[in-house]
Every structure is written in structure tokens, then in C-alpha cells.
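Laboratory data are not the source of any read-out in this text; all were calculated from the coordinates shown. For clarity, every value in this text was computed on a predicted model and none was experimentally measured. Cβ atoms are built from the backbone, for glycine too; each structure is taken alone.
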Structure 1
Amino acid sequence: MRIIFMGTPQIAAGILEDLLINNYNIVGVVTQPDKKVGRKQIIHKSEVKLVAEKYHLPVLQPIKIRQDYQDILDLEPDLIITCAYGQIIPKAILDYPKYHCINCHGSLLPKYRGGSPIQTAIKNGDEYTGMTLMYMAEKMDAGAILISEKIMITETDTTATLFNKMGKVASKLLITHLDDIINQKILPKPQDETQVSYAYNITKEQEKINFYQDYQQVYNHLRSLITWPIGNATIDGKTLKFHQVAKTTEILGQPGEFIGLVNDAIAIGAENGTILVYEIQAVGKKQQTAKNFYNGIGRNLVGKFFNPIESTSEDNNGSK
């Protein structure tokens, strides 16, 4: 069986490598184009491309796959597997493979269709989420469900750690059940449209942290953005990013207040508790420990307050 794999970030790269290790016949890989990163504009390859190159697989990187897909069809795939590819796949590709296109989606569909299901589950304080294998359809994440598995979310999970869990479960589901799917021993089930919710791509506004909320809400929001795109807030004209965080019910200051250094963490006030930041970064500077930050510009921020965040008409739970 000729399989094309489509994906871009680390979660997809792990799935691709697991399929290769288990001797699936991957005849080509489709991933997002290389990007120039940073001031030096260094070329950055996707994690999926790095795995493909490691195994000497053909790599296709269309800028706009809706217009440029013939090279994909020329590989004559019997099956296409996708995970976090990053572009809407046109009908011409979806209709081509004999065994359809199977997508690995990081939620228990129909909950959290869209581009940020993992981040949204953490931000909303969900106790669990899941991985779903589904047939792809033209409408976003609306295809029939093949199989899914629940994944618990711990109090210390970040998007990075939950992505890792998701990838392992996706690989297991594919390797364990792909033959049964192909042989129609596992039959697709339509999604319940009355239960649909959405997790849209994260906007720049949604990366801003509001410390004038309950500490648990703030903590959930912060860890939903680790390690990308990283939550930020502005104080005294400086924008800070928060890379490693914890929480405590101990009230050490007022909501939004830069309290200072407490046991090697920067303490920031919130409603009903305190946020502890262990790794922090001023925009334009390198990431550093809380202690080093405090010994630099941090001392001058003690007692000052972060800018409040205005509420918007858009949230990330399926409504606008």
C-alpha cells in the first residue's frame, strides 16, 4: 500500500517516524515550506521534513496546496495520513486515494474542531481530551470518526507535554488499527452535529495574559501557550513572556502586581492566589531564570502592575 504522509510539527514528525519504524510504505511526505527565522533569517525546516530527510523520502512543500497538488497525485497514493499539516487540503486530493485520507485530530470529536484543540482543552481546564482518527472531509474536521482514545490532562501538563502524549496515542491507534480500517472491520461513524464546538487558531490577542482573573484561569492560560506561542503581558512599558510557571493559593499581593522574587520564582498576583514564574523573557532578550531576571530589570518592577487586558468579542470555545 502506497502511503503519503502530510504534517508539519513535532507531533506529526513522531507519528511519521513510528510508521516508518513499523515498515509502512511511505512513498512521499508533504509538509509546509521552509521558513526564515530570526534576525539572521536562518532557514528553518519543519520537524516532519527533518524526519523525511533522515529516511531519504521525497518531500513536497507546496506554498498553496489548493493550487499546486499534481505532484502529490503523481505519487499515486492508496492512502493519505495527515496530522497538523497546516493547510486546507483540496477535494482533488481527498477524493484520490482508494483508502481515503485519514486525519489524526487532537480532541474527542466533535468537540474542538479546528487548529488549536490541544491548547483550548488546557486553557479551558478540561480534565481530559483525546485523539481521534477520522476520514477527512471538505468541511473542517467534520469527517466520519473511525476510532478515538481518551487522554487525561494533568495539572502540570503544558501544550508541549500534551502534544507528546497525543503523538504517542496517534501512533498506537494507527499501528494497531490501520489494517482493520482498510479492511472495513472498523466502520466510520458520522459526527453528532449538535455537539460541535470549535478551537480556532490562536490569535495574537489570545496570547496576552490577564492577571486580573482567578489564579487557576491564569495558570491554565499560561500553560496552554507553553512552549508555543508563549503567553505575554506588559508592565512599565516592557512586554514579558512566561516560559515556565506554577501556582499557589497563597495570596502574596494584589491581582496584576509584580510582587518580586519568592523562592527562585517571580511572583505575580492574581485573584485568589499567586502565579509563580520560573523562566521568563523580556521581548527582544534571551529567556532566563527568574532569579537572573530579577537581579537585572526585575527589581525595578516590584510593586508595579501589569496592564489590564480588555475583553474581546471572540473566544476560543467555538463562539465569536
Structure 2
Amino acid sequence: MNALTVRTALCLGALTLTMQAGAAELVLPRDGWTSWQVDAVAGAPDWCCWSKGDDRDTSRASCRLDQDSDNFGARDHKTTDSVRVYARLASGKVERLRVLSAGCAVETTTPIHELGSVSTDDSSRWMSALAKRNDAIKGDDLRDNVFAALAMHRGEVAQNTLTEIARGIGPMETRKKAVFWLALVRGTTGAEVVRSVMLGDPDRQMRQHAAFAMSQSGSPGAAADLTLLGNTDKDGEVRAQAWFWLAQTDSPGAEAAILAALRKDQDNHVREQAVFALSQLPDERATRALVAVAEDQTLSREQRKRAVFWLAQSETAGAQTYLEKVLLGNAAR
């Protein structure tokens, strides 16, 4: 290689590194796997790979970064204080990214370059720049992992970026990713952002998605927020979804809220979906709620018939006992 070629290569390399550093104060090699460690957000799940698919088995396994690892996730509600980011680049572009608990073992087909000391905020800035560049993220899986990784970073840089995207006017699918990971990983602060989207976004699809995210958040106020959405949203489909997701929260007050909506909502579709939502409650609770609907003479015949239909889909002893009672009563007439 002659001097001019070397000089040109060095200039091009310096330009690439400068652009990367300027965007987020982080410099990565152009090719291969790179790794660095950062502080995790409070309560971050202990993400790793596990030897078996059984959630009760807590034996860890190495995560194979070059492929989609089986049995990936957290077990036994354990949390971690630090996470490790793994990024694979090709010609300067990120083509794969994962974030795992710092103590999780990994395997790759090529060596992993250790980036060294990286501040959590610098890593968050780099991740934020990537999350905002739709042209830099190829494929839904990579986008999901970018937002998951950003959500796992401690500090305001990550929080502010996710909030900005969730409340912004960008592509809907990108906003949905931000909303989901805010709800799933970032505790009360994340849930507050999701609540604002759920109750105030002009797009009904975003409000519906935020309702789903809220039901997964574990927020102490999730049930109350979903009840408020079900009682106040102007769109019938959003209200129907609110009752469905409320049933998934295991809130002790879910039955009462959904039954109240069944009696007062003026939209036939919402009332129909409210009965379905009752069927999604835990087994015996669902049975008791559906029997209450079936027996309520103030409700319409169609609503009561729908309750019986969902009871017929149940395998609980209470549902079978009630259906036998109905059949015997009809036979006696």
C-alpha cells in the first residue's frame, strides 16, 4: 500500500470515527462485535438465556449472539444493577444489537472487541442517535433491541429520548416501541409517560397500544388508569380495549369496573367486548362475573346469552355446574 493510499484510508477512517463520536461521543470499530458495560435503570430485569424453557428453572446458558437465542428473558423477578451492550457492525452500520445482564455469558462466531470504559450517558447518547435514525435500523427485530437496550440504561438521557419519541410525531411503529419499553422497564417514571399517551394522544391506535403497554407495566396505578380510559375515551374501540387489558392486570376491582361499563356504555360493541373482557379474568373470578351477567334480568337478552356462550368455553367447575343447572331448568319447562 503506497503512502497516498494509506493517508486516504486514515482520513476516511478518521472521518467515520469523528462522525460517530460527534453523534454520540462513542467510537466503535467498523466491523465485528463490540461490547461495553453501563449502569442499568433501577429495577432492570435480569436478562439472560436459560438452559430450559421452564420458568422455574434458573440455570443460565450462554446467549448465542449471532442467532436468536432460545429461552431469553428474566427469571424469578430478579433484577440487575448493570448491563452489557453487544453491537455487531458491518462497514460501520449496526446490523445486530443485544443488551444483557452484565454477568450473562455469551458466545459469538467472531471475537468481541471490548470498548473499555464507557459512561452510561455516552452510551445512551449513542443509542438515542441510533433509535432516532429510521434509515440506520434495518428490520423490526433490530429496532426492538435498540429500544430495549436504551430503556435499560440508567439516567435522564435515555428517559428523555424515549419520552420524546413516545410523545412525538414520528413513525407510529417507532413510537409504539418507545411506549412499550417505557412501560415494561422504566418503572413509575415510564408509566407516567405511557399514561399521558394513553389518555391524551390524538391517534386512537396509539391510545390502544398504550393501554396494552400499561397493562404490562406493573404500575400501581395501571388499573385505575385503564378504568379511566374505559370510562372517558371518545372512541368505542379504545374503550373496549381498555376493559380487555384491565382484565389482564389481575386488579381486584376489575369485575366491578367492567360490569359498570356493561350497564352504562351506549355502544353495543363496547358492551359486547365488556362481556368478553370478563371471560379473560382469572378462572373462578371470570365464572362468577359471567354468571352474574347471565342472571341479571336488567341486562339485554343478547348480553346474557353472550355471557352463557363464554361460560360454555370455560373449563372451571363453577361454569360447568351453572350450565348444567340452566340445561336442567330448560328441560323441566
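Below is a table of values for the structure above.
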{"read-out": "Identity of the structure behind 17.4, 63 (criterion: Rg and Dmax of the Cα atoms in Å, for residues 185-296 alone, calculated), options 1, 2", "value": "1"}
{"read-out": "For 2.8 (distance in nm of label points 7 Å out along Cα→Cβ at positions 169 and 241, calculated) the corresponding structure among 1, 2", "value": "1"}
{"read-out": "Structure from which 27, 45, 23, 5, 1, 0 was derived, P(r) over Cα pairs in 20 Å bins from 0, in percent, options 1, 2", "value": "2"}
{"read-out": "Source structure (of 1, 2) for distance in nm of label points 7 Å out along Cα→Cβ at positions 49 and 193, computed value 3.9", "value": "1"}
{"read-out": "helix-only ellipticity at 222 nm (-39500 (n - 2.57) for each DSSP H run of 4 or more, over all residues; to 500) from the coordinates reads -18500; which among 1, 2", "value": "2"}
